[in-house]
Structure 1
Amino acid sequence: MSTPARRGRPPKLSRDQVVEAARDLVLAEGYDAVTVRRLAAELGVSSFAVHAHMRSKDELFDDVVTELIDARHTPVRNARSWQLALFQYALVIWETLLEHPTVVDVVQRRVTAPESVLPDLERIALLGERAGMSPSALAEVYETVWTFVLGYAATVHARAGLDELALRSARAEGIADDHPHAADLVLALAEQERVAAFPRRLRALIDALAARP
């Protein structure tokens, strides 16, 4: 009678490994690919082992987003106005989303900010208070800018590979007789460089919001 083979010790697992595996899945396949079962399969461990290092899926995604932002993050602590601080903060988020298309969906689903960006938000709020802005007024500005950044990034990625110049030019030609002014606008839109224009448009948006009474 043969002796059953002894099982070796299960591989030792760390939270950093779980976060790294989640990050790789997010970047390769998106938000919905990250499940406990899938992480366990990728790491070669049991689902129980993954659960031991994963208090919640939301917290895990916070760690993933934090890691991506920290890779390029420049604190806004030296900014002297809330406008500049918010611009610098939003620009970092934009650059992260531009580099990682699948992260747009992850960030859109998150309601609260990751721990790593709280010092930046604190600085923005402090500068806003010093400028006489109420929390509700600053929140409206922040939400507007945040929605702009997410929508802009989503549009860039959704239209990647499309020949917008050809599509818009053909559209303008087709409507020129009946809607000449709209055709001129469509042609002008065809000539826009969306990615390169982002910093300028972001700054214009923040300046316009700051100028409101």
Structure 2
Amino acid sequence: MSRLPAAQRREQLLDVAETLFATQGYAGATTAQIAKAAGVTEPIIYRHFKSKRDLFVALIERTGRRTLELWQRDLSDAQDPAERLARILADNPMVSPEGRAGYKVLLQAIPEIDDDKIAGAVAAHMNGLHAFLTEEIKRAQDAHRVTSRFSAEVIAWTLIHIGMGYGVLDAMHVTGHGRDEKGTHVRQVLARILVGPSANADKS
């Protein structure tokens, strides 16, 4: 067992746990399996996390941070509000290589949602995404690039609902979902509704 600085070890344990939770589920993956896959003993896990639940919650929190970091990075050189929204629509973390495993873990929270700590982590995760999207939509509304007929808050929730639904279908390997027979993608439809025909959201 190689020694790692505490911060690196914590991230390594999160990485290993993410893989196991995503493939075996929260209930199916044990701390013994996580320790073995990480090449450490179980007590090492408990130095960093009080319980398997705390490890799971930390993954939900990390996935939220990484999603916001992904969006911020992809928006760093975009000033036009319509372009910014189009880029966000193209960056559904549930189907991206960077976010897919993390969101498979998040979906494992569904059968555990009666646990207050897990429910709180999921709510904080979603509220963080919602706050970010709301600010972007308000910016576009102020620039008259998105309709103000509906509040930025409800439009943001609409995007989250659609994005989560799309991500679940992708995780379930539903063939052909998200496109019609002409190849039009739901992302293009959303972009057209939100920001008009100039939106650059046609990329697959």
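Read-outs throughout are calculated quantities, based only on the coordinates presented, and are distinct from any laboratory measurement. This is a predicted model, so every value here is computed, not measured. Cβ atoms are built from the backbone, for glycine too; each structure is taken alone.
For the set 1, 2, ranking by volume of the Cα convex hull per residue in Å³ places 1 highest. State the single structure among 1, 2 that was used to calculate distance in nm of label points 7 Å out along Cα→Cβ at positions 17 and 121, giving 3.2. Source structure for this number: 1. Once relative contact order in percent (Cα under 8 Å, 6 or more apart) is evaluated on every structure in 1, 2, the highest one turns out to be 2. Here distance in nm of label points 7 Å out along Cα→Cβ at positions 65 and 97 was calculated and came to 2.3; which of the structures 1, 2 was it taken from? Going label by label, the one that fits is 2.
Assuming -0.35 is log10 I(q)/I(0) by the Debye sum over Cα atoms at q = 0.12 Å⁻¹, for residues 49-104 alone as calculated from a single structure, say which of 1, 2 it is.
Numbers: 1: -0.38; 2: -0.35.
Value -0.35 for log10 I(q)/I(0) by the Debye sum over Cα atoms at q = 0.12 Å⁻¹, for residues 49-104 alone corresponds to 2 out of 1, 2.
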